[in-house]
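These notes open a run of structures that come right after.
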Structure 1
């Protein structure tokens with residue numbers, strides 16, 4: 001089995017969406033002020049990458065999104081790359097077992113990815129000798145991240161499926177019959 005070809009338009013669209021999502025997360029604080037927690041769309045994008053793209057797109061998205069996240073947060077630069085990559089890689093390895101077109105599977109994978117990414121980031125921070133601020137409020141923030149990631153993952157699939165339908169080449173299915181063939185019925 002060969003490796004899937006890289007769809008450059010899809011990769012560019014994912015990177016643009018990641019950049020826009022991270023910018024909006026940092027700039028728009030209405031939801032953060034109202035709920036008391038910041039939502040994060042990057043794990044949902046990594047779930048989409050894991051189910052719909054190859055390792056090149058997963059790696060590039062994890063690298064860029066991780067760096068963009070860290071430049072706008074108090075995290076050390078580069079600490080978010082590996083958790084994002086591991087989320088995308090875990091989904092990529094198990095994508096043959098997942099019913100990609102089922103909304104329930106998308107929500108569950110989005111929740112799992114959105115729960116795993118911040119947890120892995122905290123573990124990497126602790127392993128790196130940093131002292132992140134962890135308390136009971138962190139549990140609320142983690143819960144909001146998990147639920148919002150589960151809700152936003154089907155939105156990512158819907159958006160990128162629409163973009164791919166509008167801009168990507170769609171293959172037609174081949175039939176077993178030639179178009180110039182005539183079928184005669186009855187006795188001849």
Structure 2
């Protein structure tokens with residue numbers, strides 16, 4: 001498996017295709033309209049300016065992607081990021097999500113971040129299992145927060161420590177997103 005940084009022009013179509021089932025048929029995403037390649041390219045470009053967006057390739061084709069985004073806009077949250085991972089249904093249960101998250105967390109730690117957060121629309125046993133296997137712990141649930149496919153949906157929030165904060169020590173400012181090849 002190859003883990004690499006996403007290229008907006010080259011990976012947008014594959015990312016849009018991987019994401020679409022979670023929007024159209026599923027509840028993993030609470031978006032109601034699947035973004036096309038142009039919108040996905042813009043998302044990859046915007047996100048990659050501040051956080052890593054990674055692609056996993058299996059057998060020469062994108063099998064999944066993971067990225068981080070700003071957790072909240074208030075400046076005191078700048079050491080935390082929200083993370084997400086999507087894997088093509090053809091490649092479920094092959095370690096793609098784990099490999100993507102391992103690489104992403106290493107980059108986020110190198111960037112100077114301390115905490116990863118993830119929201120999971122419930123129920124989603126596979127995503128909960130992956131996140132908990134990666135060290136995330138459930139911290140709360142927004143009950144009936146979104147309405148999709150004719151039902152109110154709850155979203156659970158999980159949190160993982162990328163590094164332990166030191167009491168009384170001011171953390172260094174987070175840096176730009178590092179590159180896999182620079183590790």
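Every number here is computed from the coordinates shown, using simple stated rules; none is lab data. These figures come from a predicted structure and were not determined experimentally. Cβ atoms are built from the backbone, for glycine too; each structure is taken alone.
Which one of 1, 2 has helix-only ellipticity at 222 nm (-39500 (n - 2.57) for each DSSP H run of 4 or more, over all residues; to 500), as calculated from the coordinates, equal to -9500?
Derived from the structure labelled 2.
When distance in nm of label points 7 Å out along Cα→Cβ at positions 87 and 103 is calculated, the result is 2.2; to which of the structures 1, 2 does this value belong?
1
Of the structures labelled 1, 2, which one yields 20.6 when mean count of other Cβ atoms within 10 Å over residues 95-102 is computed from its coordinates?
2
If we compute distance in nm of label points 7 Å out along Cα→Cβ at positions 71 and 159 for structures 1, 2, which one ends up with the highest value?
Checked 1, 2; max of distance in nm of label points 7 Å out along Cα→Cβ at positions 71 and 159 sits with 1.
Have a look at 1, 2 and say which one yields 54 for volume of the Cα convex hull per residue in Å³, for residues 39-78 alone, as calculated.
It was calculated from structure 1.
In terms of relative contact order in percent (Cα under 8 Å, 6 or more apart), which of structures 1, 2 is highest?
1
Work out Rg/Rh (Cα atoms, Kirkwood Rh) for each of structures 1, 2, then name the structure with the largest result.
1
For distance in nm of label points 7 Å out along Cα→Cβ at positions 15 and 119, find whichever of 1, 2 sits highest and give me its label.
1
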